[in-house]
1. If you work out relative contact order in percent (Cα under 8 Å, 6 or more apart) for I, II, which one comes out largest?
2. If mean count of other Cβ atoms within 10 Å over residues 3-10 is computed to be 19.0, which of I, II is the source?
3. Once mean projected area of the Cα convex hull in nm², for residues 123-242 alone is calculated for every structure in I, II, which label goes with the largest value?
4. If Cα extents along the principal axes in Å computes to 72, 38, 29, which of I, II did it come from?
5. Looking just at FRET efficiency 1/(1 + (r/R0)^6) of positions 35 and 99 (r between Cβ atoms, R0 = 30 Å, to 0.05), which of the labels I, II belongs to the structure with the highest value?
6. A value of -7000 was computed for helix-only ellipticity at 222 nm (-39500 (n - 2.57) for each DSSP H run of 4 or more, over all residues; to 500); which of I, II is the source structure?
7. Give the label, chosen from I, II, of the structure having the highest value of volume of the Cα convex hull per residue in Å³, for residues 43-162 alone.
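Bear in mind that the values in this text are calculations on the coordinates, not laboratory data. Quick caveat: nothing in here was measured; it's all calculated off a predicted structure. Cβ atoms are built from the backbone, for glycine too; each structure is taken alone.
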Structure I
Amino acid sequence: MKPRCVFVGAVEFSARCLAVLLDSPLEVAGILCPRNAGNNSDYRDLADVATRHRKQVRYFERIADERDYLAAARCDLLFVLGLSQIVPRDILKLPKVGSIGSHPALLPANRGRHPIIWAIANGLSESGLTFFWLDESVDGGDIWKQRPFTISPEDDAGSVYERVCDLGAAMLQEGVPELARGIYTRTPQDHSRANSWRKRTAADGLIDWRMSSRRIHDLVRALARPYGGALCRFRGADIRIWKTRIAQDAPRQDNIEPGQVLEARPGLFRVKTGDAALDILEHEFPETPSKGEYIL
């Protein structure tokens, strides 16, 4: 008899992982997707993936309210891949074997919120993807599978997110047959090596032109699609910036205040930063700022 599993998720990563499970030796006995997550920029309804395999999606508002459904499912495994809600202890105890979650970082390092965004914004050159056994802690359960990946200076949130999706699907394709055979690998985390990233706020997406060109460029990369974009203010309005380039040829001009437009031409303009200058390549300015104007 195939081991039974229930899947919970709500983002593109979820959809990619669900597709693998539906073609795996496991029996997917239920698929749950939050109903009101559409305000998330990377929200993904799982219905199309489920329909291709003649499965139905059960929508919910709070995973905590789904205890009776999950108990009736009598699953061996619960996969929670791409859900922002905390799964209560009583639900985690329902699967006979356990519950598996994921975190796009090399646990125990970089636990917490928004790991892809923080990794790029902090200029990291490496991160990873960890599948782990869920417990009452935040990202502290035993590791099931883990694999690193590089982050290049040309990467942004979109390319890293796609890499995480590809890696997640590949890791499940390799690892799920083990679960089907009753092999449940668990490697305890070294909690002494752990750190946690905090929840990102709206203020974290505001560009401070007094920062270095590298720090601003990394912030823009981190908030590129599928996320909400880095923000600045111009003529009293919030403006999103999606892509920048460090101006390697910009001379140091300490007598010019950061935020001043140094050069402007159709499709591109250059802004003074704390140490040099940044070329703004993709943005939502209704018209190109003029040379000498200030961006806040």
Structure II
Amino acid sequence: MEFRQFEAFLAVAEELHFGRAAEKLHMAQPALSRVIRLLERELGTELFERTTRKVRLTPSGEALLEPAKVINVHVDGVRRIARSAQQGEIGSVKVGFAGTTGYAIMGILAREVSREHPGISLDLQPQMYSGEALTMLRDGEIDLGVISSVAPVGITTLLARNETLMLALPSDHQLAGQEEISVGQLRDQRFIAYPASHGSRVRDAMLSLCTAAGFVPHVAQEAPDPYSLLALVGADVGVAIVVGSSSHIQVDGVSYRPLIESDISLPVALAWRDSNPSLALRTVVALAKNAFPQTAAD
């Protein structure tokens, strides 16, 4: 049995006229008659009473009418899904991200996707820092990543924002009363940092700033995400160099201060593999270019 047989049956049942049903289906009347006869043969019963003057449903035809309508609705749904998938309007896009900036970027992008293409779902993979995200992109394990590293050949990027760096420190810290702080003043401080193994660019920037100030920072503890990191700062475990957007996170016992050496700019971008065939990814990238228009021409 084929779907087209039920479509033919419904057309004849609605028109009760083979000629008009054939026109509706854009097929020749003899071909339509053959389709109906084949369906009747497969079902083992006649569906229509045919005379030279009229066509009407048999009891078997009446019984088949509602099931055929249900089948037709499902077939139409399958066709719509297939067309939507072909046009990149449905599907899943796996996204790796981490840090305060990553959460902010994902919030903006997720709203755009939900509003414009609700058939696309973002499979969010948090706590995936820049280096790890690039590796996962290269290996095809994620579709889209938030990175702050230089992308290798084969990876395209879209700049989402430029971040500055600042200091998060306990509110009762001896340096908290200053309007801005020099990295050199942190020589004897304990630092909270993101894990070295994850390829965090914020950690790399912290090491670069401290090295330029003439010391190696003492990392007292590592934290997997910005919320855990700031909680440790608030608990007076240490201080942390964070991106400027972290100041939007209000944690008890944590204060933020500008760094005098805050001229380092940390570009954060969305990245994807050029050879990724996903049509849903292409749709999400197009939405990202609208969401972050300052670099849409890149």
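1. Checked I, II; max of relative contact order in percent (Cα under 8 Å, 6 or more apart) sits with II.
2. The value was obtained from structure II.
3. Biggest value here belongs to I.
4. I
5. Once FRET efficiency 1/(1 + (r/R0)^6) of positions 35 and 99 (r between Cβ atoms, R0 = 30 Å, to 0.05) is worked out for each structure, I has the highest.
6. Answer by label: I.
7. Answer by largest value of volume of the Cα convex hull per residue in Å³, for residues 43-162 alone: II.
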